[in-house]
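Following this line, the structures themselves.
Each reported figure results from applying straightforward, stated rules to the coordinates on display, with no laboratory input. Since this is a predicted model, take the numbers as computed values, not measurements. Cβ atoms are built from the backbone, for glycine too; each structure is taken alone.
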Structure P
Amino acid sequence: METNRAGLDPLVPSPHSAVRLDGPEIQRLRQVYADRVSDADWQRVVTTAGTVLAYCPSPQGPPNRSTGLALGKVQSGKTLSYTSLIALAIDNGYRIIAVLSGTKQTLLEQTYNRLCDDLGANRLSLAAFKNPTPPDLDVIQGVVNQAGSAVLVTLKNPTRLANLRRILGDPELDNYPMLIIDDEGDEASLNTQFRRGRMSAVYRGILELRDELPHHAYVAYTATPQANLLIPIIDGLSPDFGVLLEPGSGYCGGGVFFGQDQDQYVRDIPADEADDEDSQGIPASLRLAIATFLVGAAVRHLREPQGRHAMLIHTAQRRESHRRMHEAVRNLLSLWRSNLTLPSTDPALVELDALFRQGYDDLSRTVEHIPDWASVRQQLPNELAVEVWLVNSLPVGSDPIRTSFRLRNNILVGGNMLGRGVTIDGLAVSYITRRARTETNADTLEQRARWFGYKESYLDLCRIFLPPQLRRDYTELLQHEDDFWDALRRNERQGLSIREWPRMFSLDISMGLRPTRSSVASYRQFRGQGWDVQQIVVEDPVRAQQNVAHVVRFFSVHRPQAHQFGNVEHHLLANCDTTVVVHDLLGRLDMDGTDWEATYTNEFLTRLFVAGALPNLDVLLMSGGRPRRRTKLDNGRINPMQGRSPGRSLDDPEYYPGDSGLHGNRVQLQVHIIRLEVPDAPNSLETTALALYVPADNAHYDLHYVVGSP
C-alpha cells in the first residue's frame with residue numbers, strides 16, 4: 001500500500017519534509033479511539049496534527065528550531081490533538097518528546113496516565129517518564145539508543161525544568177531531534193516579570209531548556225492564546241507558526257450557549273443573590289438550579305440508566321465560603337430527602353414538588369419527548385443519592401481528578417481548582433457568580449467555562465445560571481473569540497505567517513474585560529472613530545519617493561473625479577471597494593517610523609469589510625495630488641490638514657469647510673502629497689500623509705479592539 005504523505009508547506013522558512021500519516025504509532029492510537037471518534041473526526045485530528053508537525057524541523061534535516069502555537073477551544077479535545085502529534089512525531093523520526101504538563105501535580109498525573117494508556121507506553125519501543133530526574137538519564141539513553149522513543153512528562157516549575165534541561169542537554173542526547181509540547185502554554189510559561197526587566201522563574205527555565213537543544217520544536221497548546229499572541233514578536237516564546245484546532249462534531253461551545261439561542265440554556269441569577277458571597281443560606285436561584293439538576297438527572301437516567309450527571313457551583317474565591325456552601329448544599333439535599341417521605345398534602349412537600357415542577361417545565365422547553373411528569377416524579381427520590389464535593393485545598397477538600405465519581409449524581413463546589421484543565425464528567429448544570437468586581441481577564445473567564453465540551457447527546461439537559469454581568473461577559477467573549485478565529489483563518493488563507501497577523505482582539509476594556517494579565521503582555525484600546533491624522537511622515541528620500549509613486553500609480557488606475565469644495569479642488573474616488581483601498585493603496589505604503597498605525601488600520605478596515613459594514617469608502621486625493629507645503633513643528637510633527645476659509649461666511653460659494661469638514665459623515669480616506677520644507681536644505685522633500693475619518697455615531701463602525709502595545 002502506498003504510504004500516505006501530506007506535503008504541507010510551512011508559512012515561514014523552516015526545513016521540513018512530507019509528513020507520514022499512517023505509521024504504526026498513529027495506527028495504534030486510532031485503535032484506542034476506534035469506538036469514541038468517528039472516521040471524519042479522526043481524519044481531522046490527524047491532518048491537523050500533521051500540519052503542526054510539518055512546521056517543525058525535519059528530524060532528518062540539519063539542526064534547527066521552531067516555535068509554534070496550537071489554538072483550540074475550551075474543552076474541545078486538545079489532549080487528543082497533542083497525543084496524535086506525539087504519535088506522528090515518533091512515526092516520522094522524533095525520538096524524544098517532552099510534555100510540560102501544567103503546574104498542578106494532579107493535572108500532571110491525569111496527563112501522564114492518559115498518555116500512557118493512549119500511547120501504550122512502557123513497552124520496549126516507547127517508554128514514559130514522569131517528572132524525570134538526572135538519575136533517569138541512563139535509562140532514557142538506553143531507550144533511544146536502541147531505536148526506542150521516550151516521552152518525558154514534567155511539571156512546569158523551575159526545579160523540574162532544570163532537571164529536564166540537565167537530562168536533555170546531556171551530550172549523549174542533545175543531538176537527537178526533540179519535540180517539546182507545552183500543555184496550557186499560556187499558563188505559567190510566559191514572562192510575568194517583563195515590566196521589571198527580569199525573567200520569571202518558569203519562563204527562564206523554558207528558555208534555558210531550549211537553549212540547550214540545537215534541534216527541536218516547541219509547540220504551545222492552549223484554548224486561550226491571548227497572552228501568547230500579545231507578547232512581543234521578539235520574545236523567545238512568540239510563535240513562528242500557528243495552527244487552529246477545529247473542534248469535532250458534537251462540540252458545544254460559546255456559539256451554542258451564548259449565541260442566538262442562549263435563552264434556551266442560560267438562566268439569570270438576580271444581582272442581589274449573586275453579590276452575597278458571605279450568605280449562610282442558599283438563594284432561591286440556586287435552589288431552582290439544584291432542583292433543575294435533579295429533574296434533569298431523572299430524565300437522563302430514564303433514558304440512560306448509568307449516565308453520569310454533574311453540577312458545578314462556583315460562587316466565591318475564599319475557601320471558607322466554599323466550605324459553607326458545601327455544607328449548605330448537603331443540608332439542603334438532606335432536607336429534601338426527608339421532605340420526599342412526607343404525606344402528599346404536607347406543605348413542605350407541596351412546596352418542594354412545585355420547585356421540581358418548575359425545573360421540569362423549564363427542561364421541557366428543550367427536551368423533545370420528555371417523559372411525563374408522573375414518571376419523572378416517581379424517579380426523583382432515586383436521584384437524591386448525590387455526592388457533594390468540596391473542591392479546594394482545605395484538608396477536607398477533594399480533587400475530582402484524583403478521585404473518580406462514585407455515584408451517578410455529583411455536585412462540585414469550589415473555586416480555582418474547578419478551572420483550567422478540569423473536565424467534569426457529565427456536567428449538565430452550572431451555577432457561577434464569581435467575577436472580579438471591576439475588571440476581569442478574558443482568558444481567565446473562558447477557562448472557567450467548564451460547561452463547554454462534547455455535550456450534544458445531553459445538551460437538552462444543560463443549563464447555565466449566571467448573573468446579568470457574567471452573561472454579558474460571555475456573550476462578548478463569543479464575539480471576541482469568533483472575531484480572532486475568523487481573522488486567523490483569513491490569515492491562513494492568504495498564506496501569511498502568524499507573525500504577520502495583526503495582534504488585534506475585539507474587546508472593550510471600558511466594559512471591564514481585559515484580554516489577559518497585564519503582567520505578561522502590554523496592550524491598549526484601539527477605536528477607529530473620528531479623525532486619525534498622520535503627523536509624523538517618512539523623511540527618507542528613497543522611501544518617500546516610493547510612497548509618492550505608489551499614490552500616483554493608484555490614482556492613475558482608479559480614476560478619481562475632480563470635485564470642487566468651495567474654492568479648493570480635490571479629486572474624489574467615491575465608493576471605492578474597501579479591499580482595493582487596503583490592498584492596492586494602504587498595503588503598499590511604507591509607514592515604518594511614522595505615527596500611522598498601518599497594520600491596525602488596515603486590519604480594522606478589513607474586518608469592517610468582512611463584517612459587511614464597509615463594502616466601500618470614499619478616497620480623496622487632496623489638492624488633486626499637487627504637493628502641499630508643510631514645515632515640521634518643534635516636536636517633529638506636521639499638520640497636513642488645511643483649515644476652513646478665513647473671513648468667509650458659510651453661505652459664500654467660495655467658503656471652504658476645511659479638510660476635516662469634507663467627509664459628509666461617511667468613511668473617508670484622505671491622501672496628502674506633502675512638500676516638506678527642511679531648514680538649511682537646498683531641496684524640499686516630497687512625501688505622503690494620510691488621514692482617515694470614521695463616523696462616531698454609526699454603530700456598525702463602533703468596533704472596540706485591543707491591540708498589542710510595544
Structure Q
Amino acid sequence: MSEVWGVHNGQLADTLPKDNMANIERTPKTIFINNVDLFNGWNIAEYLSTCQVGATLDEEDEEMADEEAERDMQPTKDDCYEVYGTISSKENDRPKFVKEVIEFSARDELYKRLIEFDIIVYDITHDHDQIDEATWVVSELHADLDKIVKPKIFILISSILTWAKTKPTDAEDPDIPFTKDDYRRRRPHANFKDHISAEKTVIKLGKGSKKKLNTCVLAVGATYGGKEDIFHYWFKSAWHNEPVLKCIGNGTNIVPTIHIKDLAAVIQNIADASPQGKYIIAKDESMNTLEEIIKSISKALTTGKIQKIPPEDFLSENKLTQAEFDTLQVNLRMESIIIKDSMKIEWICESGIVDNISEMVKEYKESRKLLPLRICILGPPGAGKTTVAEQICTGYKLHHIKLKEVISDYIQNLMDLEQKLATANFEHDSDVEEEEEENRIEDPTSRLYDINENKEQNNQRLDDNLLVMMVKDKLLSKRCQNQGFVLDGFPKTIDQAKILYEDEEGEEEADDDLHYNRQIMPEFIFSLDADDNFLSNRIMRLPEHVVAGTHNTEEGFQRRLTEFRANNTEDNTVLNFFDELEFHPERIDITQDKSTMMKQTVDKIKKIIKDPRNYGLSKEELEKIKRAEVEARLQREEKERIEKEERETAEETERKRNEEEWAKKLSEVKQQEYELLQARSLPLRNYLMTHIMPTLSNGLIDCCKVRPEDPVDYLAEYIFKNNPQVD
C-alpha cells in the first residue's frame with residue numbers, strides 16, 4: 001500500500017543523493033473533480049488543467065514550495081495540474097483536457113483511485129446523489145489518517161442556499177452582509193438540509209488533521225459565464241429574440257453570483273497553498289437583484305423588456321430544476337473576506353454579471369458557437385439573388401435583409417412611435433418593464449419629415465446617406481447581431497459600401513491597418529454572375545402574373561441592368577471594395593445551374609458556409625417533426641390499408657364476374673349442344689317413328705297378350721312376319 005499512499009516517492013527522495021535527484025522524473029500534482037461533464041466540473045477542470053502549480057503563491061511561499069518540491073519531489077511551478085474525474089452520465093461528452101475519466105462499479109473501486117490524488121474536489125450543487133458520496137469519501141479519508149503520508153486537500157463545493165433562512169446579523173440593519181464569521185449561524189433552505197449536513201461533516205473531519213487532511217467548504221453563489229448554466233434559459237430566450245423575458249416574482253431579491261472561472265481561480269488558490277479557512281464564501285463583489293440580472297440580459301440580447309410573473313407560474317413551466325429555482329429565489333447580502341484579502345485572483349468579473357454583461361454575452365456566443373453569420377449576396381438584376389437568399393435564410397435561420405422591406409419597416413416604426421408619443425394616456429402594463437429600441441430616435445416626426453423631403457428632392461428615391469443609415473440600423477439590430485443576416489443585393493455601389501462599412505468612432509482598432517465596421521461586415525460575399533443574354537432570356541420566360549407589379553417588365557429590367565453594368569465596371573465594382581479589405585467574394589456562374597429554384601447554386605454556397613451557427617432544432621420543432629413523421633406514417637399505412645382493401649374488393653368482384661360470365665357461357669354452350677343434338681336426332685326420330693315404331697309397338701302389344709316363354713324370340717318372329725317391306 002505504500003506506493004498507493006505516496007510513501008514510495010517520499011522514501012525515494014530521502015534515500016537518493018541530491019546530485020541524482022534532478023534526474024528523477026517529477027510527479028505532477030494531481031487533482032480529482034467529480035462530474036466533469038457538468039457545467040461546474042467541466043469549467044473548473046478545464047481551467048485547472050492549464051494552471052501552473054504554485055502560480056498563486058507569493059514569493060516567500062514559492063521559495064518554501066520549491067524547497068518542499070526538492071524534498072518531496074513535488075512538481076515545480078512550471079508543471080500544470082493533472083486533472084482526473086468522474087462523469088454523471090455515459091451519454092455526455094468526455095472532456096479532452098481531463099487525463100482520465102474514472103469508471104467504477106462500487107465505491108471501494110473509486111476510493112482506491114481517489115487516495116492517489118493530492119486534491120479532491122466534490123461539487124454537490126448540481127447532483128443531489130453526490131452529497132452522500134462526498135460525505136463517504138471524506139469519512140474514509142479521515143478513517144485512514146494513519147496511512148496517509150502525502151497531505152491531501154478535500155474541497156466541498158456547496159450552495160449558498162445553506163444560508164437561505166439565516167437571520168440578519170443586526171435586526172435593525174438587515175443590509176449588513178454576512179461573512180464567513182457568521183457561518184455557524186447559517187440556516188438552510190428546506191430543500192438543502194442534506195447540503196448543510198455534508199458541510200458540517202467536512203469541516204468536522206478536517207479539524208485536528210491539517211498535516212494529513214485539509215478540508216474546506218466553499219459556499220458558492222449562482223455560477224455564470226461560458227455556455228451559461230443557471231441563467232442559460234434567459235440567455236437562450238433572449239438570443240432567440242423573445243420580446244419579453246420572464247422574471248420570477250418581483251425580482252427584488254439579491255442573488256449572490258460568481259463567474260465560473262473566478263470560482264476555479266479560488267480553487268486554484270486553495271490547491272496551491274492549502275485552505276486559508278475551513279469555510280469560504282465564494283462570490284463576486286456584486287449585490288445584484290434578480291431583476292437587474294434578467295434585465296441586463298434582455299438589454300444586451302433583445303428588447304430590454306422583462307415581465308414579472310408569480311413564482312408558482314414560472315415553476316410550473318419547468319424551465320429550471322427545483323434547485324436552480326430555489327437558488328434564484330434566495331435573498332442574501334454576502335461578502336467574501338477571505339477571497340478579497342488572502343487570495344491572488346485575476347478576476348474575470350469581480351463586479352458581477354450586470355456590469356460585465358457585454359463580455360458575458362460574447363463568452364456565451366463564442367462558447368456555444370452562436371456567433372452571427374453575416375452574408376452578402378450580390379449580382380445583376382434577374383440573377384436570382386432573392387431566390388437564393390430565401391433558401392439560405394431558411395436553412396441557416398438567418399434574417400433576410402431586403403432593401404424595400406428595410407425602408408418600409410423603418411418608416412412604419414417611425415409612424416408607430418410618433419403615434420405612441422402623441423397619445424398621452426396610452427395603455428401600459430405595469431408588469432412589463434420596457435426599454436424600447438425606438439427610444440433611440442428622439443423626434444420621429446422630424447425624421448419622417450426629412451425622409452419625405454429627401455424623396456421629393458430625389459425623384460421619390462432616397463439618397464445614399466439616408467438609405468445606408470436605414471440598412472445599418474437594421475444590421476445593428478439585436479436580431480441581426482444574434483443570428484446574423486443575408487443582405488440581398490446591397491450595397492449596389494462602392495460609395496454605398498464605403499458609407500455602410502465605415503469604421504465607427506470609438507471602435508477598438510484592429511491589429512492590422514484595415515478599418516471597417518466589424519459588427520456588420522459580411523463574413524461571406526457571393527456574386528452571382530451571368531451575361532446579359534442569359535438574364536434577359538430568363539426574365540422573358542417569367543409568367544405574366546409574376547412580372548406584373550414589379551421592376552421585371554422588359555423596360556424596367558433593361559433600365560436596371562444598364563444601371564448595374566454602369567456601376568460595376570471591371571475597375572469600379574463593389575467586389576473590389578471587399579477585396580481591398582481582404583474579404584474576397586466568391587463568384588458563382590449561374591448560367592450552368594439548370595436545377596429547380598437554383599438548388600445547385602444554393603448547395604455551392606452552403607458548402608462554403610458550412611455548418612449553421614444556432615441551437616439546431618428546438619424541442620418543439622423536433623416534436624413537430626416527430627409528429628409529422630408519425631402522421632405521415634399513419635397516413636401512409638392507412639392509404640396502404642385502403643388500397644389493399646380496394647384491391648381485394650376489386651379482385652373479389654372480378655372473380656365473381658368471371659365466375660358468372662363462365663357460368664353463363666357454360667350454360668350457353670350446353671344449350672347449344674342440346675340444340676345441336678336435337679337437330680341431329682330429328683331425322684333419326686322421324687325414321688324410327690315411320691318405319692320401326694309402328695311394327696315394334698304392335699309386336700310389343702301382341703307379346704304382352706300372348707306371353708310366350710321366350711318373349712324376345714317371339715318379338716323377333718313377329719317383326720319378321722309383319723315387316724311391311726317384305727310384304
Source structure (of P, Q) for FRET efficiency 1/(1 + (r/R0)^6) of positions 262 and 606 (r between Cβ atoms, R0 = 41 Å, to 0.05), computed value 0.90: P
Among P, Q, structure where Cα extents along the principal axes in Å as derived comes to 96, 73, 52: P
Origin of the derived value 15.0 (distance in nm of label points 7 Å out along Cα→Cβ at positions 502 and 702; candidates P, Q): Q
Highest-scoring label, criterion being distance in nm of label points 7 Å out along Cα→Cβ at positions 134 and 590, among P, Q: Q
Given 81, 49, 40 for Cα extents along the principal axes in Å, for residues 110-517 alone, calculated: source structure among P, Q: P
For -10000 (helix-only ellipticity at 222 nm (-39500 (n - 2.57) for each DSSP H run of 4 or more, over all residues; to 500), calculated) the corresponding structure among P, Q: P
